[in-house]
Structure P
Amino acid sequence: MPYKAIFLDRDGTLCEDTGYINNINDLHIFSETDSLQMLKDRGFSLIGITNQSGIARGLIREDFVQQVNTIFMNKYGFDDFYYCPHHADERCACRKPEPEMLLRARSKHRIDFRRSYVIGDKDSDMLLAQAVGAKGILVKTGKLQDSQYAEFTAANLAEAANWILKDSK
């Protein structure tokens, strides 16, 4: 049986978007990230998805991105974490809103996109949700305060998690 998942953007959604995070001291994880546990308790997989063009630009080391993503896996119970290391000009298939990261996750974790959600702070996250048939939730903790592509707009992760619990019944 296919599983349901929550796909989460990183910068601006799980942690403060301070530009190209390349130092652990600049990583400020939102306290509401703890609220994601209630989604895991309801059978959702938690999967991180993040564009990290700072790698291609030479501003961030790839092993540092992996270290940060591992923090979310170890401390918050994420099942997996995918990242796109490419510059936007490369027009790769993995840079959001392109769906490659989600397609890889679906293959590995047997995910049903129709029962899944994408939480992010940009239109690219909402367009990604639409591209795969998941529901997009915009959180106001990052770049945007509103998106015409969002199924729901939440103040933060806790409000998004509560909405998902109600919507998925």
Structure Q
Amino acid sequence: MSPSELPYRPNVGVALFNRAGLVFAGKSRSAGPEVVLHGHEWQMPQGGIDAEEDLLAAARRELFEETNVRSVQLLAVSEEAWTYDFPPYVGPLHHLCAFRGQHQRWVAFRFIGEEDEINVLAPNGAPAEFSAWNWFKLAELVAQVVPFKRPVYERVARTFAPFAVAG
């Protein structure tokens, strides 16, 4: 089956804003077709939506699995889903190889906890998705992500721009 015949994976992305209006990003580790390029390692938390799983439940679960964060307040949910295709991949078989790319809905949360809650190196005992984390200006984060995700991140930045202010 050619890549263009594969389905998109249902996915949720999370834009986590702090009280200063900055957005959380983790320094990503390569995983299968989600190839990470040097200088473009940053991304917001994201992950698959399980069958029959509610979008907000998936967003909260993925955020917790990747960052250990639970102290959040819902800000908004994107009305549309946005897709991106994986770049060509010839590495070892990976569960994402069954998909052409990801079909994402995005959720914006305000982080209302303390920063010591954030743990990307050993989040709740799950395997680490990130090797480091930081807060970014939302508009500036777009240039820090891998090129194949940039169009989605540009839409996220436009959609969630009202939350990128101190609040």
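Brief remarks on what is shown
- Value -4500, calculated as helix-only ellipticity at 222 nm (-39500 (n - 2.57) for each DSSP H run of 4 or more, over all residues; to 500), assigned to which of P, Q: Q
- With respect to distance in nm of label points 7 Å out along Cα→Cβ at positions 77 and 149, the largest value across structures P, Q is given by P.
- Structure (P, Q) behind the derived value 14.3, 40 of Rg and Dmax of the Cα atoms in Å, for residues 37-100 alone: Q
- Highest-scoring label, criterion being distance in nm of label points 7 Å out along Cα→Cβ at positions 13 and 125, among P, Q: Q
- Computed 1.00 for FRET efficiency 1/(1 + (r/R0)^6) of positions 5 and 109 (r between Cβ atoms, R0 = 35 Å, to 0.05) - originating structure among P, Q: P
- When distance in nm of label points 7 Å out along Cα→Cβ at positions 53 and 85 is computed across structures P, Q, the figure 1.8 traces back to P.
- Value 25, calculated as relative contact order in percent (Cα under 8 Å, 6 or more apart), assigned to which of P, Q: P
Every number here is computed from the coordinates shown, using simple stated rules; none is lab data. Being a predicted model, the structure only gives us computed values, none of them experimental. Cβ atoms are built from the backbone, for glycine too; each structure is taken alone.
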